[in-house]
Structure P
Amino acid sequence: MKKIGVSIYPAKSTFEENKRYLDQAKKYGFSRIFTSLLEIEGDTQEVIAMFKEIIRYGNSIDMETVLDINPNLFGQLNISYDDLSFFHDMGASGIRLDLGFSGAEESLMSKNNYQLQIEVNMSSGTNYIDQVMSFHPNIELLTASHNFYPQRYSGLAQDHFERTTQQFNQHRLHTAAFVTSQEGELGPWPVQSGLCTLEAHRDLPIATQVSHYQLMNSIDDLLIGNAFASEEELEAMSKAFFSAHPQIPIQFNDQVSAVEKEVISKEIHQYRGDRSAYMIRSSQTRVKYKNSDFSPHSTGPIAKGDVLICNDTMGQYKGETQIALKEISDDGSRNIVAKIPAESLFLLDYVKPWSTFVFVEK
């Protein structure tokens with residue numbers, strides 16, 4: 001089952017702030033919590049008690065928490081990888097290994113008595129996961145997630161992301177990645193310019209980030225890396241993630257008619273399989289709306305990302321919905337009814353023939 005989640009940082013926020021945030025997230029279907037326990041500064045017992053309190057609250061509202069840790073923490077707390085009772089007692093549902101062991105340790109940890117999820121790091125680009133799998137772990141409890149990157153320009157490149165993700169997909173492991181809020185200011189480190197996995201996502205609206213992941217269809221769970229996302233962002237992420245069809249954001253022009261707006265925003269569109277280099281065609285709207293009026297208006301030079309409806313001069317194609325993939329000369333037969341915002345144009349590169357999608361007004 002695919003899930004969405006939020007991140008909290010108890011060392012930098014109050015219990016009441018985190019409680020309000022989790023309540024708000026829960027309202028929109030969020031069910032995962034990520035938090036970081038890479039190192040403990042100050043009184044160890046106080047820090048652990050602080051984490052326990054918010055983890056237990058999350059559990060009380062059916063939100064499971066995965067703790068981000070590294071091998072050094074085991075030494076600091078004088079615990080061993082072959083006894084995970086400490087994390088069970090904290091109330092965590094799992095631990096994420098920011099830095100891994102040799103593979104044998106991860107395999108043994110996945111066979112723990114507490115049903116704790118063992119989440120390994122996906123982002124390194126080595127053959128690490130093959131090493132883990134060679135020790136025959138319990139794959140029911142072995143999951144994986146990408147890093148997030150606080151430093152601008154340090155996030156994953158698209159090709160590296162695809163290559164490393166495929167390494168884990170081939171083992172059929174449950175996966176996760178991070179998107180970033182444009183409102184959140186808290187992370188585990190003093191400096192952060194957003195907390196995303198993919199560098200290309202750093203300044204994008206959260207719904208566009210989610211739609212990109214939905215179109216790639218290679219990651220199961222998505223988490224917001226920084227805190228605190230706005231309620232508007234939580235709602236937008238939820239709608240994009242739980243939509244049965246990937247969402248493409250648009251902005252209508254002022255001349256769009258009521259029937260054109262209905263065609264664009266109320267219909268489920270399907271990319272025809274006999275693809276063109278110039279446009280994505282959604283042909284069923286010309287069948288359903290063949291008796292509707294599509295008088296010519298807003299014609300002109302067509303650019304990539306323009307959303308088009310064939311007008312009354314187009315004969316049997318009247319009412320067909322199209323998205324321009326490159327410049328198209330104007331012959332007066334297509335009404336430009338909306339545009340995809342510039343920052344979301346790249347989504348068109350991930351829409352596959354015969355796949356479905358919906359338009360969402362920005």
Structure Q
Amino acid sequence: MTATITSIKLYASKIRLKSPFIISLGPLTHAENVIVIIETKEGIVGTGECSPFMTINGESMETGMVVGKYLATMLKGKNALDIEGCHNAMNSVIYGNSSIKSAFDMALYDIASQQAGLPLYAFLGGSNNKALVTDYTVSFKDAATMAVDAATIQAKGFTVIKVKLGGTKEDDIERIRQIREAVGMEIPIRIDANQGWNRADAIEILIALKPYKIQHCEEPIPRWDFMELPFIKQKSPIKIMADESCCDEHDAKRLLDLGACDLLNVKLGKSSGIFRAEKIIALSEQRGIQIQMGGFLESRVGFTAAAHVALSSDTIIHCDFDTPLMFEEDPVENGIHYTNKGEIIMPEAAGLGARFNEQYLAKLDKIVL
């Protein structure tokens with residue numbers, strides 16, 4: 001069975017955030033994404049999206065458009081249902097560039113699951129049998145402001161709070177102290193240092209934060225220093241989650257072989273899309289390691305794909321799907337929706353079940369092949 005690729009469109013999508021999203025690696029004021037639309041001879045249209053992150057995957061919206069043109073040229077005429085073959089073709093064109101490859105991958109899975117007449121989660125072997133609940137993130141600011149932001153998130157009904165850290169030892173401990181004072185001890189809190197600490201400070205901070213009931217800590221130290229993670233994990237009273245150090249299945253195997261982390265954070269923009277994310281998930285299932293499904297600054301299209309993947313395995317227990325709620329504009333039709341408690345409502349249509357508004361696309365710079 002085939003679905004021959006006849007046309008590919010790339011769109012540069014830049015949307016302002018309601019307020020700057022700040023992490024230890026710097027502030028972000030816009031989601032600068034790339035949209036990929038793949039059309040087939042059989043009339044099936046697939047939609048994909050990526051959110052390049054210069055300080056993490058080394059890509060930008062502009063490089064995504066350039067590299068996307070190379071990838072589109074290679075994929076025209078290929079069978080969209082041969083997803084592994086399409087990945088091999090993309091990898092033969094250029095190494096890395098996991099973000100833009102993930103947008104093509106997403107569109108291919110949209111086509112394949114539409115052709116099969118199944119929601120994407122069912123195409124992946126999953127079922128809509130568990131609640132998906134996103135956290136909401138407190139940006140990296142001074143302690144007093146972060147405490148107010150956390151209380152505001154709690155008041156809006158969100159049931160899990162994620163806190164960006166990665167500053168000095170004293171300041172980060174004070175940030176959590178003031179946040180817990182503002183929101184109480186019952187609501188779960190997750191922390192993310194975004195590689196901001198060294199080994200010694202990470203251990204001291206994590207031990208100091210033990211009384212504050214932290215669910216887990218993402219990427220405490222620089223990604224290149226992953227050999228120190230086993231020691232930190234051994235000393236920490238808080239579970240360690242690998243994020244920037246875990247991009248693909250090879251990274252995941254290395255970390256798990258080292259005993260470097262308690263959990264993995266899977267993002268389609270790191271793994272080159274669903275095809276390789278599923279390899280990380282399979283490995284995690286074999287090793288008994290649980291997963292958080294996350295993302296970058298994708299719209300509801302990108303996070304709809306992430307939500308489908310989250311339903312594909314019971315090993316995925318956490319969701320970090322909040323960034324579409326930070327957009328000033330929502331250009332997406334259908335797709336996931338959020339309740340006021342951060343619960344995710346899934347689409348049940350065949351395929352991804354989400355697409356971009358045509359009027360929105362008409363305003364964007366594009367490349368057509």
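Rg/Rh (Cα atoms, Kirkwood Rh), for residues 117-316 alone computed as 1.07: which structure among P, Q? Answer for the origin of the read-out: P.
For the structures shown (P, Q), relative contact order in percent (Cα under 8 Å, 6 or more apart) is largest in Q. Please state which of the structures P, Q yields 77, 44, 33 when Cα extents along the principal axes in Å is computed from it. Attributed to the structure labelled P.
Tell me which of P, Q gives 5.4 when you compute mean projected area of the Cα convex hull in nm², for residues 221-300 alone. Going label by label, the one that fits is Q. Consider the structures P, Q: one of them gives 14.3 for mean projected area of the Cα convex hull in nm², for residues 13-228 alone as calculated from the coordinates. Say which. Computing mean projected area of the Cα convex hull in nm², for residues 13-228 alone on every structure in P, Q gives 14.3 only for Q. In this comparison of P, Q, the computed figure 2.9 for distance in nm of label points 7 Å out along Cα→Cβ at positions 109 and 149 is attributed to Q. If helix-only ellipticity at 222 nm (-39500 (n - 2.57) for each DSSP H run of 4 or more, over all residues; to 500) comes out at -11000 when worked out from the coordinates, which of P, Q was used? Derived from Q, not from the others.
Taken together, the values in this text are just the output of simple stated rules run on the coordinates, not laboratory data. Since we're looking at a predicted model, the values are computed, not measured. Cβ atoms are built from the backbone, for glycine too; each structure is taken alone.
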